[in-house]
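The structures come next, written out as structure tokens.
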Structure 1
Amino acid sequence: MTAFRYSFQKIVDLKTSEKTQAEWLLSSAIGALKEEESSLSRLREERGRWERKLGECSQEGVPLAELQLIQHYLDSLDQTIRRKQNDVVRAQKSVDLRRSRLSDTVKEEKVWLNARNRAEERFRYEMQLKEQNELDEFATVRYVASAR
């Protein structure tokens, strides 16, 4: 029996490869997002510690210069937190974009896999028909030979 060969198999393989690559890119983008979120969380924790320290210092009679220095550092942390929030937003957009591309790639792969499966089903049907015709021909020849 003849084996099935799909003429567009290279395209199916390419689409599968593209899907795998899109999965890797999404995974990478999710990792970057988690890192940005973690960094933002650490900055917020540090800001909270310094804010508490500022509150404690203001009650203890610490020199004004030290209070100003702490406040200046808090202002600097606030700017860093705002930049980090922007980084998180960009990382989230990247994840969304990668997720969308993966979804599109999966759809394309499914289209090609379905086309391949339909072609294979047609091939198998045609092979069964051919086999059945050969069997019918054998039966006819035997019948004619036995009738003589």
Structure 2
Amino acid sequence: MSDNLDDLLSNIQQQCDDAAHDMFGKETSRWHNPTYARTMENPDSTGEVRGNCGDVIKIFLKIDNNTVSEASFFTTGCGPSIVSSDMVCELCMGKNIDAASEIDGEDILERLGGLPEDKTHCAHLASSAMQEALGNWMEKK
């Protein structure tokens, strides 16, 4: 009985992995284990957006000498929101404020290798949250 259950669970896991690969391509591992997913304590700035889909993305930044030294995110969203948020954090790390402010949804989609058409808005939500965090930091200065 346990061998049948193990086989069933293994089959379900494989189907989930295949679906994730179809959705995220090479970035499937980013969905399983995002590098930057955490709530940052004492950030220098934050930005939060809520999409029409209901997803919330919050970006946390540490900024030293006008350069993003640390970034993280929290999202209540789906897998594409997770990978998009993780990617925008990766893209902004080590960039000065001007360069980080130029990161947009298309940059995220390009680095991810795309997302399903009905999920591309997630990349734009992530970039909007980053832009808001940067804008909030600039307002403080």
* Asked: Can you say which of 1, 2 returns 21.9 when mean count of other Cβ atoms within 10 Å over residues 57-64 is computed?
  -> 2
* Of the structures 1, 2, the one that -35000 was derived from, the read-out being helix-only ellipticity at 222 nm (-39500 (n - 2.57) for each DSSP H run of 4 or more, over all residues; to 500) -> 1
* When FRET efficiency 1/(1 + (r/R0)^6) of positions 17 and 129 (r between Cβ atoms, R0 = 35 Å, to 0.05) is calculated for each of the structures 1, 2, which structure yields the highest value? -> 2
* Top of 1, 2 by relative contact order in percent (Cα under 8 Å, 6 or more apart), largest first -> 1
* Asked: Thinking only about FRET efficiency 1/(1 + (r/R0)^6) of positions 9 and 49 (r between Cβ atoms, R0 = 30 Å, to 0.05), which of 1, 2 has the largest value?
  -> 2
* Structure fact -> If you rank structures 1, 2 by distance in nm of label points 7 Å out along Cα→Cβ at positions 97 and 121, the highest one is 1
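Each value in this text was obtained by applying a stated rule to the coordinates, not by laboratory testing. The structure displayed is predicted, hence computed values, not measured ones. Cβ atoms are built from the backbone, for glycine too; each structure is taken alone.
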